[in-house]
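Chemist: What follows is a set of structures for review.
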Structure I
Amino acid sequence: MADRKNNFFHFGLWQLIYIVLQCTWGLLQSTLGFILFLIHFRCPHDRFHGSIRTKWSTLNGISLGLFIFTPNDKHSRLLRRYNGNQLRLTDQCERMSVHEYGHTYQSLILGPLYLFTVGITSLGWSRLNRYKQLRKEYGIPYSSLWTERWANNLGEKVLGRPSIRH
């Protein structure tokens, strides 16, 4: 029983440190994340290993400091896109959560530089038509970009669970 309490305390202490660092060293991105959280306040939210996860009605994900935004595996429109395959959608949403959580560790490492390095690079890679077309034309996985590969590796290492690999 004593070991169990020590493990719980250690885990709880790390979460507290994680939150403090995200709200200080990662203040810029956490502030933007909080604004996005307020905009999507009616969506379901939960704690995900110290971060605050919002499950929204899009298949896209984003990470801003303390806040991650991932698809809602219970949303009927998203479920239709997966042809009603709830298990497949849930698995994809969990893998994306691991990936986005990896981005939160990039925020811890880079601090105020995160938005100007990882943020801008990732946003361009995911949204600009030129890169979408290149990925489609040449079959380049989304996770081949250094920021995305790094997020996958961090999330998997910290959580011991698989991330997105497309």
Structure II
Amino acid sequence: MKRVVTLTVNNNSGVLNRITGLFSKRQFNIESITVGPTMNPGISKMTLIVPIEDPAKMEQLLKQLQKQIDVLKVTDITDKRMVTRELALIKVTCPPAIRSEVYSIIEPFRATVIDMGKNIITVQVTGEPSKVEAFIDLLKPYGIKDISRTGATAFVREHQIQETSEQSILQL
């Protein structure tokens, strides 16, 4: 099962290296990782997608991540309602004779053509990782020349945060 883990970290050099080093030492794979600044320039947010089946191993990993220098918060949001997005740039073989056919695939996915050559177009698609994967699968028969994916980033849905806060208040 793929787990979605978010980390809030100090924006210091070496943090990413320490996090990935921990995964390497424990022989855990990172399927996807994104890192970006927050509203506070000294703080960054990381989103990791990790394929870990064993709940005990996952719990151990979360505890070890929390102990890392410059890690402020670690949260496994896999079982929560969340918004997840990914961006992919895809170069597709697309001579003029089949352009309308390829465009008929692009349109329903709300993807956009961001560059066009004589026989190749570059398409941008964003959305749930499963949507991006489905889009790529549909373009494969036309010949994907290159692809670049950002990896997933995620947030817990707002109404869930409020429900949790309200439940905490009611328990008091």
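Readers should treat all values here as calculations from the given coordinates under stated rules, not as data from a laboratory. Small disclaimer: the values here were computed from a predicted structure and weren't measured. Cβ atoms are built from the backbone, for glycine too; each structure is taken alone.
Chemist: Using distance in nm of label points 7 Å out along Cα→Cβ at positions 84 and 116 as the calculated read-out, with 5.2 as its value, let me know the right label among I, II.
Modeler: Going through each structure in turn, the value belongs to I.
Chemist: Once FRET efficiency 1/(1 + (r/R0)^6) of positions 100 and 156 (r between Cβ atoms, R0 = 35 Å, to 0.05) is calculated for every structure in I, II, which label goes with the largest value?
Modeler: Top value of FRET efficiency 1/(1 + (r/R0)^6) of positions 100 and 156 (r between Cβ atoms, R0 = 35 Å, to 0.05), among I, II, belongs to structure I.
Chemist: With Rg and Dmax of the Cα atoms in Å derived from the coordinates and found to be 16.3, 57, which of I, II does the value describe?
Modeler: Only structure I yields this read-out.
Chemist: OK, next. Given 2.5 as the derived value for distance in nm of label points 7 Å out along Cα→Cβ at positions 20 and 124, which of the supplied structures I, II does it correspond to?
Modeler: II
Chemist: Please compute FRET efficiency 1/(1 + (r/R0)^6) of positions 12 and 60 (r between Cβ atoms, R0 = 30 Å, to 0.05) for structures I, II and give me the label with the greatest value.
Modeler: If we compare FRET efficiency 1/(1 + (r/R0)^6) of positions 12 and 60 (r between Cβ atoms, R0 = 30 Å, to 0.05) over I, II, the biggest value is for II.
Chemist: Among the shown structures I, II, from which was the value 26 of relative contact order in percent (Cα under 8 Å, 6 or more apart) calculated?
Modeler: It traces back to II.
Chemist: Figure out for me which of the structures I, II the number -19500 belongs to, where helix-only ellipticity at 222 nm (-39500 (n - 2.57) for each DSSP H run of 4 or more, over all residues; to 500) was derived from the coordinates.
Modeler: It traces back to I.
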